[in-house]
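A.B. asks: So, here come the structures, one by one.
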Structure I
Amino acid sequence: MSASGGTKAIVAALAANLAIAVAKFVAFLFSGSSSMLAEAVHSLADSGNQGLLLLGGKKAQREATPQHPFGYGRERYIYAFLVSIVLFSVGGMFAIYEGYEKIKHPHPIEAWYWPVGVLVFAIIAEGFSFRTAIKESNELRGNQSWRQFVRRAKAPELPVVLLEDFGALIGLVLALGGVGLALATDDGVWDGIGTVCIGVLLVLIALVLAAETKSLLLGEAAGTEEVKKIEEAVVDGETVTRLIHMRTLHLGPEELLVAAKIAVQHDDTATEVANAINAAEERIRAAVPIARVIYLEPDIYSEAAASAGNNPAKTPGGPGH
């Protein structure tokens, strides 16, 4: 997986979640806290999710085949979508069910120092993982807000890890609050309420992840800055006089397809047109290195056709006239 796949952040999250999951299961066995059980399952699900992200990154590196001529770059999107399903079902719905059962049949928390100690340890470990994810993301985020980064990132791994770690930290605070109130009031219902809150939080995060990865699976165009660079690179003013219209599509996080109709001089020979296309492709790849699949169609631009609306109108994939 490339650096933009956030391998370091994924490995850090995987190591933290495995250690935390073991500690939480031990705390649950000694204390009987449903919040601890929900958090243990949450950490176990997160560990599986990081494994899915690593597996998706590995599978995406396979070479293109006749059956899959554009390669397997979208494998990363598929596995990121699976993460949202696991988080929703194994993490969120299990926690809601467990919390509901605890509210119906409350029982006091035993050996309180186990859940409290493990939750403090988990907050520290998750904080380390979250800090690593933030550091990795800042290298790619630029001037974007965190919301924009999660929505616009073409590589799904870092947004997934960021949201998981953020949700884990909030969930740990909720678990600590539920356990604390249960101990303070000697009423196990609070532990169940904390567990339900954790479940609702995980379901909401899963829905956000599902929506974002669904958009990537359907196919997204290049970002605004990349489109602008391609537009500027295509036209040289001599052999290619105008960009008539263009479409872009991400075949994977680091692979972009560019299809465009370009205007050439009406008296150019076939050799001159072919050379113009080759030169334009070189300029595009120099400007946007991830533009690996490029199809350029030469045409003669007509002011009359443009005025009559016969040329395609401008779309999010690029301009037209």
Structure II
Amino acid sequence: MKILFLTASLKTPSARFRIFQNLEIWRDLGFEIKAVPLPKSNWARLKLLTQIPVFDIVVLQKRLLHRHTFYLLRQRAKVLLYDFDDAVMFSDSNAGGNFISAHRASRFTAVARSADLLLAGNDYLKEQALMAGAKRVEVVPTGVDCNYFRPRSETEERLAGSLLTLGWVGSKPNLVYLKDLVRPLNRLYAKRQDFKLNIVCDDFIDEFHCPVEKISWTAVNEVTDIQNFDVGLMPLVDDPWTKGKCAFKLLQYMACGRPGVANRTAVTQKIIEPHENGFLAATPDEMIDNIAWLLDHRHLLPEVGRRARTSIMGVYDSHSVALRYAEIFKQMVG
């Protein structure tokens, strides 16, 4: 079976975690996979579209194409799937509260109604697709490679510092969520000085009063950076864009045996059982209350971290997700 993935770039997180980390498993199962970025020029796109009919399945990943380009793709693809793990029908949280985008919504509706199947990263995205007129939608989470994202050794754990290390991983656009923790975390630090904060990002904020270690994200150190956390933070606001997030950073924390403290969303509530494998909060203040509790019960962190890792195996680990994709591919070709 020949499958073509069309993506915005081969370097995006979605391409990395929803295509490339699955390639070895898919190829072992006999699939012939090709992934290419959509060219920017119309001529190059037309040339690519002439090759579409040789593939059994074409998977368009996240891109919302111009109507004419999408029409040509739909005409040439034997089976067309649309794979998405973000609320692509809306503008993001940095849009000043105006999430409605007419051209995004229009293009998403065209994809939803025309594709043979949509592969949504979570239930909220599935609901959006169905409301847009999709005939069939399957939920396929973004899997985390638990052989790569893993706990550090017991020796390294024993060498950990005395301060509890809170950690956050994200990109510059997502700093807007971390900023919501500045005031409540500063209030906590005024009462007790037994924690620090590691920020792993391509940009940073300076308003925190506690000790902050600013760490530039690199692929080489991404696992070690999370292993150096004691607790992983995933603050979010509740808006149309964040509802589409698949809590992938939380899954990375958990794969590394790190308890996560996350805002309560439909996705995080499916992943976390409070005080068993992580912690949930409805507001920034509740998130700080969880952190304060962890500071007083630090001895419980190793066991919660072990349960966190165990709880995602078989559902959110990349091997299970790759097999889920493979099952769908076989069904679609019949």
Structure III
Amino acid sequence: MAEALTTAARLDTRKFQDPLVTVSGERRARIALKSLDTLWFNTGTVCNLTCRHCYIESSPSNDRLVYLSVAEVAEYLDEIDTLRLGAQVIGFTGGEPFINPALPSMLELVLARGFTALVLTNAMKPMHKMKPALLALRTRFGERLRIRVSLDHYGRAVHEAERGRRSWQPTIDGLLWLADNDFALSVATRQLSGEPEAAIRRGFALLFERLGIALDADDPGALTVFPEMDADSDVPEITEACWGILGKSPDSVMCASSRMVVKFKGAARPTVIACTLLPYDPRFDLGPTLAGATGPVSLNHPHCAKFCVLGGGACSRG
């Protein structure tokens, strides 16, 4: 993957500048919020790992996005009800969500209000410290508590090249614990190795069989294979005409059905971001309320094209 990024054509810096018009003068695609199916909370960028290609730059020392509190989460859940936005899934991402000590209370709040909760995790030591709370929540709420484990390849070598030495087995141990305790479980992986998606799914099928985990590697809900992101490599801008050319609906893009809440270090309150992938780009900061975050979003970043439209990435599966 590193070689592929090195040899890829570099992005024309004139692209993705004007929110309404592409560099060729065509009308840029904009995505309307069809429905708020998923609201994501970034619980903070602190993580127990420092991955080589982390889009959000998480690490043990990165607190650029600080911990959210239970009260702050509750405010947005209240707004969902007040505005009748109809969200079904509340997602938690990071960083590593289980590092935030308030996560079990957030999950209890979300689940008690009738939402489905989805937690993205590396399933390592921070999660293990919260096993009693997780078991209690699973007992009370069953499959409405979903855990998605990040495993960057079906083999140790590629995974540890990305996440660091001795990161493979603790994640496998966490995956096995979740499976053994009947959690609603899925796995997310990436195309780091450069293999075709079909080959990656075959590799995971063998891994799941060897581990005795009842996950269907051919099911996109059970195994999500994310395309890689590189904001510096050349990618076409998405115009209004692209939907017909690609045979794709704008409703399939993440910002048609989701938003993410983050809290910047030093900020008085959280803010709503249009896309889970772009927390630091001010063009995608929609302000502090969901009411103000329901307008259309311009596909004005390389990730919009490479990950979402052309790559088919969607963070809410599973």
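A.B. asks: Between structures I, II, III, where is distance in nm of label points 7 Å out along Cα→Cβ at positions 130 and 282 highest?
C.D. replies: The maximum falls on structure I.
A.B. asks: For which of I, II, III does Cα extents along the principal axes in Å, calculated from the coordinates, equal 56, 47, 36?
C.D. replies: Answer by label: III.
A.B. asks: Hey, mean count of other Cβ atoms within 10 Å over residues 74-81 derived from one of I, II, III reads 18.5; which structure?
C.D. replies: II
A.B. asks: By the measure distance in nm of label points 7 Å out along Cα→Cβ at positions 194 and 210, tell me the structure among I, II, III with the highest figure.
C.D. replies: Structure I comes out on top.
A.B. asks: Tell me which structure, out of I, II, III, gives 19 once relative contact order in percent (Cα under 8 Å, 6 or more apart) is calculated.
C.D. replies: Value 19 for relative contact order in percent (Cα under 8 Å, 6 or more apart) corresponds to I out of I, II, III.
A.B. asks: Assign the value 0.25, calculated as FRET efficiency 1/(1 + (r/R0)^6) of positions 98 and 146 (r between Cβ atoms, R0 = 25 Å, to 0.05), to the correct structure from I, II, III.
C.D. replies: I
A.B. asks: helix-only ellipticity at 222 nm (-39500 (n - 2.57) for each DSSP H run of 4 or more, over all residues; to 500) was computed and gave -11000; which structure, I, II, III, did it come from?
C.D. replies: Clearly, the read-out refers to II.
Every read-out reported here was derived from the displayed coordinates using simple, explicitly stated rules and does not represent laboratory data. This structure is a prediction, so every number in the text was calculated from the model and none was measured. Cβ atoms are built from the backbone, for glycine too; each structure is taken alone.
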